[in-house]
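In what follows, structures are represented as structure tokens.
A short reminder: the numbers here are calculations on the coordinates, not readings from a lab. None of these values were measured; they are calculated from a predicted model. Cβ atoms are built from the backbone, for glycine too; each structure is taken alone.
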Structure P
Amino acid sequence: MTTIECLDEDMAIEAPPQLPFTPSRILQLDDGYLAIGYDGQLLLLDSNLVYTEKPVSPFPIAIEQACIVGNNLIATWLDGELMLARMASIDLANKLIEGPSRSDLRVQQSLATALHPAGNSWSRVLDSQPLALATDGKRIAFVLWQKGIYCLNPDSSEIWRSPPPEWSEVSNMPRSDQTVCMDFHDSELHIWCAAGGRLVLDANDGTILRSEKVDLDAVIENVYRDSKNELVCSNNGEAFHLSDNTLRLQTDITGPIQNATWDSESDAWRISGWRKEVLLKDQPTTAQFDEIPMHCLNIDGQWWNLFNDGSWKLSTL
């Protein structure tokens, strides 16, 4: 593995402004980006990662899952202490609105008076923990614990629902009932469990097409996809690059993986690891940092790393 030390003086290009919160993820919009904070803050960035407004918290708890459909944020909010969950859509073309406080949530008395994310186009009280969320840009799919698999139109009208996912091929293995992630692939919906099972549904009606075990000796934590390329990430930092379901490369990132982005020009995955960025091609190339990278974005052909302190640094890989 090749390692590169990253120094600030190597940066010849001015960095975008530092985000005013600890970021959890960045979602791409048609014209810019949405930065999401660990405490549920939202901040719109332009195509150059510049912001002009202050961050807003439509709901005072963490965002569990999030995706973009059109110009709408579809997200789930979950708080174990308050024992509440929401799923809502927020139109990002409208001005973002500050929502209720945590103290407001503590005093709500009934479902009829339940508070919802501010500025929502629609919002639902969830009576079970949301485990996974995905979109193909036209519809939204999600899994609720012990409830089922659901597919909605962007206006929240239901397309179909199916029973909770089961993976028969790994049913005798630990964590075989633990949903970790899901994604759309063409007309299919793939749902993964921690034991390495993949359940494939027809995305149009929820019919089970197949259930299979992906032969990887690891506990799966997340799976990233870009067309035929998948990066399967374990809970101890192992990364497996699959191409058309064939293992292309396996490596140990040594530490948690915050995010991964496919770099089509390099034909490689860019992985945001623990105080490091990894370019996973024929062999891993690593750049070390003092801070923890959370995301990597391609802006006009240049890759920028976003760190847990909200700062940006140009990639040297």
Structure Q
Amino acid sequence: MCQATSRIEVSTAPDKDGVVRRIEVSALEAGAQPSWIVFALTNDSDEQLTRLIVAPHFRFVGSGVVWPDLGSSRITTITASQGAAPEREDNPDADVFTLTLDPGATVTYVAELKTPALPQLYLWEPQAFKDKATGLTLYEGIVIGIAGLLALFLTIVFVVRGALVFPAAAALAWAVFAYVCIDFGFWRKVFGFEDEAERIWRAGVEATIGGALIIFLFAYLNLRRWHVRYLHVALVWLVLMSAVVGLSVYNAPVAAGVARISIATVAAVGFLLILSLAARGSDRAVTLSRRGISSSCGWRRRARRRSAISPTIWRRRD
């Protein structure tokens, strides 16, 4: 990746004859100083090859915590040192460009970026990318359907039984359902969201998940039974998360960062509360502790069993 500048001059990768040339590329918009990346591809075959360069708009892994990257279009344009110019494909979730490589050619590409960072860049065969997109669409539909049905089921249970834990679980399920729809681009397809609107919704829903986790933790462990201060802390925390939801409209990255820190804090505090209440004899805390210990022990037994079986299978194959 190259530093931000209005134009860039680079040396091309050596071709089959070892010839190196210099090319200069200017920013698409006059006066802009974008970041750049430079890469080269070689076609060693005797046939013309078509490949796709794919830069996803959002990746949760590696997006950050304090000032997270909430997704955006990544690449403005790609310039080739020779041959056909890369063509942009229509895709709502990624920047996709079609590259054509002539037989025996080595082509250097200069990409102008819209953002300072480029989380991932993939090279795909067109048919493989199409198959992957088809399978991913089916998977996303299944996950959205399951999340929606679970949220609806918990809402119905809440109507039938008025215990506090059920509306808390239903609120958490609906928040997760909303986030799944945003992450899979469902709301974008239905409502036609732009990148900026999607970042706002993502940050707001993350803050909502943080608030719903607080309510669920408070309700499931029945914290008001143990001390009134737990209720005060939960109310203050909920007011803070409500303010974060409002903040997402004005500064989505900061709001998402606060929400992610809050979610991690709720997880840590919840773990400590479960241990503390289990020591005091809380039935639900004891049940969670036992299930956690049994799951951990079961996982370790399976891991040991695999490690014990593997050498035997290897010797039989020899």
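Here mean count of other Cβ atoms within 10 Å over residues 165-172 has been calculated and equals 16.5, so which of P, Q was it run on? That value comes from structure P. Cα extents along the principal axes in Å computed as 57, 50, 32: which structure among P, Q? Considering all the candidates, the number was obtained from P. Structures P, Q were shown, and Rg and Dmax of the Cα atoms in Å, for residues 157-236 alone at 15.6, 48 was computed from Q.
I have -19500 for helix-only ellipticity at 222 nm (-39500 (n - 2.57) for each DSSP H run of 4 or more, over all residues; to 500), calculated from one of the structures P, Q. Which structure is it? Clearly, the read-out refers to Q. Computing mean count of other Cβ atoms within 10 Å over residues 93-100 gives 19.6 for which of P, Q? Comparing all candidates, it corresponds to Q.
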